[in-house]
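Only the coordinates and a few stated rules stand behind these numbers; no lab work does. For clarity, every value in this text was computed on a predicted model and none was experimentally measured. Cβ atoms are built from the backbone, for glycine too; each structure is taken alone.
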Structure 1
Amino acid sequence: MHIITLTSDWKENDFYVASLKGKLLSACPEAQIIDINHRIKSFNGAHAAYIVRNSYPHFPENTIHIIAVNSEPEKGGELLAARKDKHYFLCADNGILGLLGGAEPEEVITLTEHYQEEPDTFIALSVFARVACELSKGTVLEKLGAPAKDYDRQTPLRATIE
């Protein structure tokens with residue numbers, strides 16, 4: 001059984017969370033779905049990264065983390081899947097991976113081929129759910145997309161004393 005966590009800025013007054021959970025449970029019924037947080041400030045990748053960064057180390061190895069914050073790719077933007085610290089992360093190329101802190105991910109791929117020329121506006125449902133289920137069934141990351149040559153590597157702010 002694999003664990004799939006959900007972090008989003010969808011709040012709780014809509015159908016998005018329920019739709020994503022339904023899709024995940026239909027496609028991979030053996031998965032255990034855990035809500036980390038759905039009250040992330042809208043479009044705030046730094047807030048999402050802070051919550052996930054402080055949560056994911058407490059989950060078992062091979063947990064799959066869907067980060068659906070500002071996840072609709074901009075024109076020319078990418079969707080990413082990464083392996084970091086024996087965990088998987090699915091998110092848009094919006095700086096969240098770098099904001100998770102610590103070492104660089106061991107592997108990062110683009111998921112471009114998983115969405116059509118005219119992508120769905122509910123990327124977590126149409127792409128991340130499918131990829132999460134593939135990972136939970138043992139598909140290796142490199143079979144799900146091409147290596148990401150360049151992606152947004154923001155770094156977390158750190159207090160300094162001078």
Structure 2
Amino acid sequence: WQMPIFDEEAGRLIDEEWSTIAGFLFGRKTYEIFAAYWPNATEDEQVAKILNTLPKYVWSNTLEHVEWNNSHLMRGDLVEEVTRLKEQPGEGILAVIGSSRLAQSLMRHNLVDGYTLWYHPLVLGSGKRLFDDVPRMEMDLVNLRRTPSGIVILQYRTAGKA
């Protein structure tokens with residue numbers, strides 16, 4: 001749905017942003033969609049390389065196993081496991097893409113340090129609401145960018161987090 005308005009600058013910004021990622025947190029549905037496409041993707045080699053090599057931590061009560069390279073099925077307590085992952089040494093961020101229910105659980109437990117929100121000049125007319133059933137939170141705007149096609153990228157840090 002986004003490809004008709006996804007311009008060269010948006011691609012450059014994705015590459016820049018994704019160069020800071022150390023691993024991904026996925027819910028089952030998003031994981032299954034990504035795992036079906038990205039291992040054999042021929043477009044966007046940089047994104048494919050990142051997704052296919054970095055660790056992927058998948059939370060699911062129904063999956064029995066995960067086969068995509070460097071994927072880890074997480075069965076433990078979400079708060080404990082994410083806290084443990086965040087405390088591991090090294091640089092980079094743990095990113096959540098899609099996975100709205102997982103993202104909302106992370107928000108409810110104050111485990112999100114920052115948000116990068118991409119607003120596209122397009123109304124789909126339906127979809128999931130990211131900030132449903134989450135507590136009020138204050139955020140500090142740390143960056144704002146706009147691409148030639150009108151995509152606006154807002155980067156926020158959760159107030160009080162470095």
Structure 3
Amino acid sequence: MEQYHFVIIGESREQAYLQQLVAENNLTNVELTGYIPFEKAASYIMASKIGLCPFLRNLHHDTTYSNKMFQYMAYGKAVIASDCSAQANIVRKEECGLIFEAGNAADLAKQILKLNDKQLLDKYGKIGLDTVNRKYNTKVGHQELIRLYQSLNNNHFIEKHQPDAIQ
């Protein structure tokens with residue numbers, strides 16, 4: 001994978017270990033930025049071709065969405081995500097990237113190599129961008145929340161479930 005430049009953005013409890021791993025293996029194509037402001041992180045995303053979400057499986061990663069995945073999509077980048085349920089479900093449903101088995105470096109490498117196909121890379125990036133603009137953004141989220149509150153109000157849910165002291 002020497003032909004690729006990997007940038008790992010942000011701090012981690014594993015930061016010292018990652019730095020040691022990079023140094024010991026003379027990985028000149030791996031850059032560890034440490035913490036950087038979002039604006040600078042955005043410039044890295046814009047310069048990239050692929051957005052990686054290499055989470056390990058656990059309850060948290062299986063049940064929550066990562067902001068970074070939606071940020072990659074918003075910048076029109078193809079996503080490669082581990083098979084943690086939440087992220088994998090969106091990538092599969094929206095067809096905006098590829099999935100690899102969490103913790104399996106060989107499978108991750110295989111998925112990265114698939115995106116040497118520029119048409120596939122561009123297709124996933126475009127679909128991701130279109131999907132964020134259409135579906136996964138605060139405007140749409142706010143509208144859905146308002147509809148939910150209106151439906152609750154229309155069903156008199158609020159009136160029926162108020163404590164006696166408030167009525």
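General observations
- Among 1, 2, 3, structure where distance in nm of label points 7 Å out along Cα→Cβ at positions 6 and 30 as derived comes to 0.5: 3
- Structure from which -6000 was derived, helix-only ellipticity at 222 nm (-39500 (n - 2.57) for each DSSP H run of 4 or more, over all residues; to 500), options 1, 2, 3: 1
- Mean count of other Cβ atoms within 10 Å over residues 22-29 - highest-scoring structure of 1, 2, 3: 2
- Source structure (of 1, 2, 3) for Cα extents along the principal axes in Å, computed value 43, 40, 35: 2
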